[in-house]
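Read-outs: derived from the displayed coordinates by stated rules, not from any lab. Here the structure is a predicted model, which means the values were calculated and not measured.
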Structure I
Amino acid sequence: MRSEAAGAGTEVPRSIANIRTAALQSFAAHGTAATTLRGVAAAAGVSLGLVQHHFATKAGLIKAVDDYVVEVVITPMAEPVAATAADSVSEIGDRVNRLFAEHPDVAAYLGRALVDGSQLGTTIFDRLYEVGILRWQQRADRGETRPDIDLPWAVINALVLPLGAISMRGHIERHLSASFTAPEQLQRWQASVNTLLRDGLFRKP
């Protein structure tokens, strides 16, 4: 049985996965400071001793969750776009949408981490920036982008759109007719972002 806590391609014992999932959900909802090992144990349906056995301390549990979140976010974003892909913007947008749809607790915790200024938020942003620089440079080298593109800001703007949406989801949803992660809303959001990036940064066909 796989859970939210199991890393991509990584099988872990069910008890560890359940504990890590419970911690992730609590971190997303309440933050790391307000989360206790006892509360995580209760949510996971295990003893406090078992949590301590697997993770030793709260810091150890936070690190395990943060490592998992980094893997879930970075791995799909860093994969090269297939040479056969007709539209690299839509391809990357699809990956972002899958993150929202398939890992809502990860997205919620990441949003909190970005606002709180935690190390997780810094790590995710910096790793995505590194990936983005390479991808946008490749696009520029292929002649896909406008010749006057400001590469660092192209990367930052492309990051701010999804990460800002994660961080401000509560405010965004006040102006939507359904949850931001509802399929129809994700499709509308992706279409809007794709159009903004193409019209602002890419050459006209």
Structure II
Amino acid sequence: MERPTKEQVSRLPLYVGLSLADIDIIETELDAVNALKELETEICLGFDTESKPIFRKGQTSPGPTLIQLATATKAFLFPTKFPFAISTAKAILCNPNIQKVGFGLKGDKKELRNKLSIDIANTQDLSVELKNLVGDKDLIGARAAVAMVLKSRLGKGAQRSNWAQYPLQQHQILYAANDAHSAICVKNHCVAQEHIVDG
């Protein structure tokens, strides 16, 4: 297994992850209760956050506007404009019995701590794991990892969109959910292939 070139990635089929029917957006307190019930029984979840992009030098990030958690079959999006969405996401993120896996988690962890007072527990940064696995000098991001492990091309169309606007648009919902979903799929595939030691 080795890091693919940009040309190799561009020739791969698009990553087919979750559809809108498989994505729950936590917009009411009942949504939050149901999400907590579903997620607290999991042992490992894909994880990511989205923040409003910063285009001017010197601007500071307002912090994550969305927190995403995904199982192998479903994603949950927590807009941080709702206090109950933050508290539910926090309950899962701080639970040491549930592993959270993702790519380039250092920034996410810092933002969650500084802006939302969330100290995320039990994480595994797949960027670091895959870098060590293939002996690369650089971290391996989500796009390269999905190409390497799942032989698919992760769409990045909504990456720089305005995550502060609400409600989210369909392409943003799909992008955000599948960023977290691709992480759990990469993890599960690697564990099945015994490339990455679980935990």
Structure III
Amino acid sequence: MQRPLKLIIFAGIALVLFYFMKDALFNDDNYIKPLLKEREDKDLSFRTRANSPFDDAGRRAFKNLVYYEPDLEYRVQAKVEELPQQDTLLMPLTNGSYEPYLRYGIAAFELKGEPLKLTLYKKLSGEKDQLFVPFTDKTNGFETYGGGRFLDVPYEEGAKTVRLDFNRAYSPFCAYDPDYVCPVPPKDNRLAVAIAAGEKTYEKPE
């Protein structure tokens, strides 16, 4: 009679452990595989004429972009703080001109125990269900592009939270070719921490 009882207890413990661990096990796999596939697809698009920031010689020499390893700690849920007034900001561009963006709200979140905030912008001519987050951090100029990186954030009107996935932080086209014109992250999106996630500096092959 002791052996069946032990088996029942063991099975019960295993079920409890599985219940608490199943989300992490399945979600990690379901998240990381599509992320790696996105990176492969982007490399492929950079080798084609239509979607590449490189000229013909650059496309022939291009091998792949470089990234930090996926880290789920850099995929954070942020609270959307409404602004008293959603005004239009003339965001500076790398060529000295400006482009209008709507200051939509503030994303407040914690990253590795550090409370942080980023302003969420909406491109006036962009997709309605997506917000734009240009930002800088302490990796810029060392491990990542010196001019900062961008996030595209899926968003539903009226939502109280957004998902900031820094594993999907990407460099603008001017990181590969200075002839491209790109937004310069505004002062309120300059983070005083290192975001060791997403795309790293691209080094052209010798």
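Tell me which of I, II, III gives 23, 13, 9 when you compute semi-axes √(5λ) of the Cα gyration tensor in Å, for residues 67-130 alone. Label of the source structure: I. Could you figure out which one of I, II, III the value -23000 for helix-only ellipticity at 222 nm (-39500 (n - 2.57) for each DSSP H run of 4 or more, over all residues; to 500) was computed from? Going through each structure in turn, the value belongs to I.
Among candidates I, II, III, the computation of semi-axes √(5λ) of the Cα gyration tensor in Å that gave 35, 18, 15 used structure I.
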